[in-house]
1. Tell me which structure, out of I, II, gives 24 once relative contact order in percent (Cα under 8 Å, 6 or more apart) is calculated.
2. Given a value of 2.0 for distance in nm of label points 7 Å out along Cα→Cβ at positions 5 and 141, calculated from one of I, II, which structure does it belong to?
3. Kindly point out which one of I, II the value 12.2 was derived from, the read-out being mean count of other Cβ atoms within 10 Å over residues 45-52.
4. If helix-only ellipticity at 222 nm (-39500 (n - 2.57) for each DSSP H run of 4 or more, over all residues; to 500) comes out at -7000 when worked out from the coordinates, which of I, II was used?
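Every number here is computed from the coordinates shown, using simple stated rules; none is lab data. Since the structure is predicted, the reported quantities are computational estimates derived from the model, not experimental observations. Cβ atoms are built from the backbone, for glycine too; each structure is taken alone.
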Structure I
Amino acid sequence: MTESEQLVQTTIRSREATVCAASGGVLVYQLTGKGISVLLHAVEEERVVGHGSLDWGDKLVGRAAALLFTLVRPRSVFALTMSTGAQDVLRAADIPFACDALIVDVLNRTGTGPCPMEAAVSGINEPLDALETLKTVTQKLAGTGHNNAPGKGST
């Protein structure tokens, strides 16, 4: 395990960030917030800035998040919890991954049904299409009172 992979895992496990990325043993991103909007923010910024191949970590990686990760061509992805659908996406993109817990499906916050982000990308295999769909769904949910804005702390 590289120094960056270890840093990402330690940062996510300690709850110091919801999403983070590292290179050369240094955190490049360290963001905290709820929902996929934090990852959307980091991915969009990384697509502009382009730090190169980073090791990424996220608290929860479902299929929607995995599709976003493929857009930044990560060196590796770590999650506290990862879905089998996410593993399928990462494996197909030849991206190494690790997780502490494996689940079949990502549920909504009340546990009563599928996560709206997972449902939104259920028939999407193209990462750029997933990005646009997730941005739209996130904006719609924000308009209904759901607070998914990323927290400060990007480094």
Structure II
Amino acid sequence: MSTRAISYLARQRIPHEVVSYAHEEKGARFAARAVGFPLAQTIKTLVADLGGHRYRLVLMPGDREVSMKKLAKVCGVKRAAMADAATAERVTGYLVGGISPFATRQAMKVLMEQCLLDFTEVMINAGQRGLLLKMAPGDIARVLGAETVSLTETL
């Protein structure tokens, strides 16, 4: 099984393992439970809307929420919000529940929650519902040119 994301990583020679599961529900919580992997190490790929048709990909641990205030500040805008599902699908070329940051339809800058670099392995969507990639978070940051920042909502 291959997706644009998997093909992209293969061309870049980035080590990864494809893990499949029965997709019954969208979300990192379900995916982590389905493959028996810690939620904190299961990345959700979010599309942030910065206004004016400007978007960013945001990679967050499944057990954390994005602070919109921090996101706006890091991006240098007054207001940031999560893109609606139709917009996220249009700019990435992937279906919600299967959005991967690799080989998106529209090139976007990537922000990655810095705590993800504390792990040796993480899971991230492979570009199709029911498919994940197990890989090193440092490889993800490097291949995407991601800026690592703290965007976690203070609870």
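1. Comparing all candidates, it corresponds to I.
2. Label of the originating structure: II.
3. I
4. Traced to structure II.
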